[in-house]
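What follows is calculated from the coordinates using simple rules that are stated; it is not laboratory data. Remember, predicted model here, so these are calculated numbers, not experimental data. Cβ atoms are built from the backbone, for glycine too; each structure is taken alone.
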Structure 1
Amino acid sequence: MTPETSLFLPAILGGIAVFFMSFLLRMVASYHWKDFSRLSDEESVMDALRSQNVGGGQFSFPHCANSAQMKDAAWQDHYAKGPKGILFTFPSGPAPMGKALLQSFLFNLVISLLAAWAVTQFMAPDAEAFQVWCFVAILGFLAFGGASVWGPIWKGTGWRICLFELMDGALYGAAMGLPFYLLV
C-alpha cells in the first residue's frame, strides 16, 4: 500500500490544477456561453419573479408536493398544459464570486484528496506513473463529469450541454491526474 503522506502534495496540486482548468474552460473557452438561452421577454419574467419575492432557491413548476398529488387529474391537466420546468435563482445583489470560487476550490481539493486515498487503497506501491494517472483521471472524470448525465435525463438540459460537461470532466480528471503522474 502506498503511504498517504507521499500523495498529499500531488493531491493538493491536483486540486489546484482542476481549479485552473475550470477557469480556462469557463472563462477563456467560449463554448459554455451557449448553454443558456435568452427568454423572449426577459424583463417581464424578471418582473413577475420580483413580484413573487423569489429569492435564491430551487423551484419546480407546476409544483407537486407528493406522489399522491401527481395522480390528481387536476394536477395532471395543469402539468400537461405547461409550461413546466425547474428554476434555479440566486438572491438579489452582487454575485458572491469569492465564496463560490472558494467552495469550488475546496470541492476540487476534496475530490483530489479522495483520489489520493483511493490510490493508496487500490493501487500497488510500485504502480507505474501512467497507471496512477489513468486511475486518478478516471476518478476525476466520474466526480466532475459523471453527474451531468442526469441533466438531459431528468432536468431537460439537453445532450449537447451534457456532452460538453462530460468533456470538461475528462479534462478536469486529466488535469487532476497530472501531478500524480509527475510526482509519484
Structure 2
Amino acid sequence: MAQTRARIVEAVVDLHAERGAHDTSYIDIAKRADVAVPTVYKYFPSLEVLFDACVGHVGARAPLLGPELFEGLAGASERLAVLAKAMAARHRYFRPWLRWSVHHAVPAELAVHHRRADEAQRALIAKAIEPAFKGDPPPALIGLLAAVLDFRTWQGLVAEHGLTEAGAADAIADAAHRILNGYTENSDPPPT
C-alpha cells in the first residue's frame, strides 16, 4: 500500500512539473502511476489531500528557508542578502512547479499552500530587516521587499531578461539592499 501511494505521489509531482496542477486529472495520474482511477481516489479522495501530499513530498526536499539563516548575522543588510540568496535557491528548486502559477490559474486547494508560503516569506523578511528598526518593520517595506524577492521577479529576470540564475539572485539581492538602505536613510514616509 505504501508503495502504491508513493507511486501516485511521484506521478502527481511529475505531472504537475510537466503541465501544471490545473491541467492534471485523476485519469492522467492513474495512467502515470499505472493504477486504476479508483485507486487514486482511494488514497487521495479530494484535491486538498492530493495537493497536501504533493506539496509535502516536494517541500521535504527543498532548500531550507527559515530563521536559522540569520544565526550569527547582526545587520539587516547582511541578513537580507543571505535571505535573497536562499530564496533564489528555493525559487530554482521550485521552478518546475511554480512556473505554472505565473501564467495559469492555480486550483483553490493549491492556492492555500501558496498563501502559506507567501506568509512565511513575509515573516522571514520582517525577521531579516528587524535590526534596522526599533520596533516592527513597516508593513509597506515588507511588502515591497516581498515583491522584489518573489518567484515571479526571479523568473522574469531569468526567462524574460536573459540573466543567469546567479545573476538574477545577485540583482535581486542588490535591489533589496538598496530599497532597505533608501528606506532607513529617509525615515520620513514618501509623499502620497
Legend entry - Which of 1, 2 yields 2.4 [distance in nm of label points 7 Å out along Cα→Cβ at positions 33 and 145, calculated]: 1
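If you work out FRET efficiency 1/(1 + (r/R0)^6) of positions 129 and 153 (r between Cβ atoms, R0 = 25 Å, to 0.05) for 1, 2, which one comes out largest?
Ranking 1, 2 on FRET efficiency 1/(1 + (r/R0)^6) of positions 129 and 153 (r between Cβ atoms, R0 = 25 Å, to 0.05), first place is 2.
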Legend entry - Comparison of 1, 2 by percent of Cα pairs over 29 Å apart - largest value held by: 1
Inset, instruction - Tell me which of 1, 2 gives -19000 when you compute helix-only ellipticity at 222 nm (-39500 (n - 2.57) for each DSSP H run of 4 or more, over all residues; to 500). - result: 1
Legend entry - Label whose coordinates, when distance in nm of label points 7 Å out along Cα→Cβ at positions 41 and 169 is calculated, return 3.9 (choices 1, 2): 1
Inset, instruction - Identify the structure, out of 1, 2, from whose coordinates relative contact order in percent (Cα under 8 Å, 6 or more apart) was calculated to give 37. - result: 1
Inset, instruction - Taking 11.6 as the value of mean count of other Cβ atoms within 10 Å over residues 73-80 derived from one of the structures shown (1, 2), identify that structure. - result: 1
